[in-house]
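Following are the structures in question.
What follows is calculated from the coordinates using simple rules that are stated; it is not laboratory data. Here the structure is a predicted model, which is why all the values come from computation and not from measurement. Cβ atoms are built from the backbone, for glycine too; each structure is taken alone.
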Structure 1
Amino acid sequence: MTGLALIMPTLFIFILFTAIPTIQGVVLAFFRANVRVSRFIGFDNFIYLINDDIFWKSMKTTISIVAFSVPLMVFIPFYVAIVAHDMKHKTQSFIRFAYYVPLISAGMIISIVWSWIFSPQHGLLNYLISLIGIEPVIWTGTMPAAFFSICIVMITSSMGLNVILYMSALSTIDTQLYDAAELDGCSNGQKAFYITVPLMLPIIAFILIIQTIGVMMIWEIPYVLTGGGPYYATTTLVYQIFVRAFQSGKYGLGAAESLVVFTIIITLTVIQKKILIDRE
């Protein structure tokens, strides 16, 4: 009974703010619902999505961002962590601190900062490229610049957590393995390929899964930087859910699209787990 009493507050919060809204969202997907009326329409919302060009454009955009960003979000921090791992302890602590600080800021705040960096008139990035004679670029209003702007923000904002996770995992590897490999005449590249990477596969798989989920769920970055444009070119699935439900008031349609996104994320997670983790 003592254990049950300890988990009751957390269980109550979970039921009230997670379980009940989730069930209500699933039910709402089968209704035509707005501020004034709510009427059961069966699978009509899902049929509408199947025939909706904007839905498929946002699907393509989301998949493109995942395909471009996630590999870089996995391997760039891995390289940074390996380089930092050979540094002095104080330097490692500073790197952890420097990469962790941006994680304190909300995604909306980070997006606002990047909107200033990408500003066509007064942005830092256009100022820097002007120093080498390049004309200003409308980073968030033209393609493919807008697409890459979204990806840059995603990659840089995820660096902190991934670097810290990799550095923590590297510190658990027995240094005797590297000493033995060095005695056998292995180069640094061989030690990395035959020792570091195999022992790091579980954390690599974990980061790959959580970053895929994270990128699938982005909405605040396109909301702040591009507004989903130009011509829906940076409209992601979750941003489109936000537009449908909270700007257009089509709550049933937004709930149906949320259910589709949830199904896609669960499917991708299961596939990645089967390939990357269960195989081990």
Structure 2
Amino acid sequence: MGDLIYRLLLFLNSSKENDINYNIAITMLRNIRSIPNMSISKLADLCFTSPAAITRFCHKLGYSNFIEFKENIKINIGHYTKGLMKPKAMHYDLPREDILNNMSLEIINEIETFKSFIDLKVIDRVVELIFNSNNVCIFGTQFSQLMAQELQRKLVNISKLIYHANDVQEQERLADELDENSLAILISPTGRFTLYHERLWRKIEKSSATVVVITEQHKPEYMKRSDYIIYLPPRNDSNEYVQNHRYDLSYLLEYIYIRYGSMYRNN
């Protein structure tokens, strides 16, 4: 169930076993499909805690209240049930060699399509903005978040520090601090960021920062607010074996890092 699962796992992996957040997170993960039909009191009983503690935990996850949290679970379950979050190939009865070969073909196709599609002039402008901005904040969740962390790690090796946060609330804090001298980079390959993180997007949208969005979607809200958009080739959930944009996004951010180094190696 995508982003919500990812955030719960962050709590699970970063908390101690006797921590209340650990207990709530692991109970939610074990009962994730039942939560939309639960009252807050029922969930609190399962977690051996109080409704107030559940509400505070929902706030930590980035939701206004338990009702909003439950609604987001319903959306995630719906997307997973429709096949938007799991490979179609899981339903196929194929020899392992065919699975591996078909995966390889999809990965190669995704990268080759990206190479013929991407606008290198826009990327050069974004690289220039990264170099010239003292406060560069990069936003994203799930795989996009991992890629953001990797770009952050690589750029610091060539003396460029950019900012990112694992926790959604911490990303909101970064967004609150954006000003006219800041650069905000939002990674949203499928364009669903505004659906799952509306409050965070509103903070970025209302800021005076220069905004760059990486996405496949020509969404009106992105087109209206962004100064630059790096468009990924539209996949339309076409991959059957590998997650859409896992490889072209990785390829893009690796290129941005290498291009940054080549443009500013003497600075």
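Assign the value 1, 5, 9, 12, 13, 14, 13, 12, 9, 6, 4, 2, 1, 0, 0, 0, calculated as P(r) over Cα pairs in 5 Å bins from 0, in percent, to the correct structure from 1, 2. Don't jump to the answer; show the numbers that get you there.
Numbers: 1: 1, 5, 9, 12, 13, 14, 13, 12, 9, 6, 4, 2, 1, 0, 0, 0; 2: 1, 5, 12, 15, 16, 15, 13, 11, 7, 3, 1, 0, 0.
Label of the originating structure: 1.
If helix-only ellipticity at 222 nm (-39500 (n - 2.57) for each DSSP H run of 4 or more, over all residues; to 500) computes to -17500, which of 1, 2 did it come from? Don't skip to the end; give the middle numbers.
Values: 1: -21500; 2: -17500.
So the calculation was done on 2.
For distance in nm of label points 7 Å out along Cα→Cβ at positions 64 and 96, which structure out of 1, 2 has the highest calculated value?
On the way: 1: 4.0; 2: 5.1.
Comparing 1, 2, the top value of distance in nm of label points 7 Å out along Cα→Cβ at positions 64 and 96 belongs to 2.
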Seminar exercise, completed: For FRET efficiency 1/(1 + (r/R0)^6) of positions 104 and 144 (r between Cβ atoms, R0 = 25 Å, to 0.05), structure among 1, 2 ranking highest is 2
For this session: Could you figure out which one of 1, 2 the value 31, 28, 13 for semi-axes √(5λ) of the Cα gyration tensor in Å, for residues 56-167 alone was computed from?
Result: 2
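Given a value of 40, 24, 12 for Cα extents along the principal axes in Å, for residues 208-255 alone, point me to the structure among 1, 2 it was derived from. All intermediate terms of the calculation are to be shown ahead of the outcome.
Working: 1: 34, 25, 15; 2: 40, 24, 12.
The value was obtained from structure 2.
Can you spot which of 1, 2 the value 0.60 was calculated from, given it is FRET efficiency 1/(1 + (r/R0)^6) of positions 24 and 224 (r between Cβ atoms, R0 = 41 Å, to 0.05)? Mind dumping the intermediate values first?
Values: 1: 0.90; 2: 0.60.
Checking each candidate, the match is 2.
Given structures 1, 2, which gives the highest value for relative contact order in percent (Cα under 8 Å, 6 or more apart)?
Working: 1: 29; 2: 19.
Across 1, 2, relative contact order in percent (Cα under 8 Å, 6 or more apart) peaks for 1.
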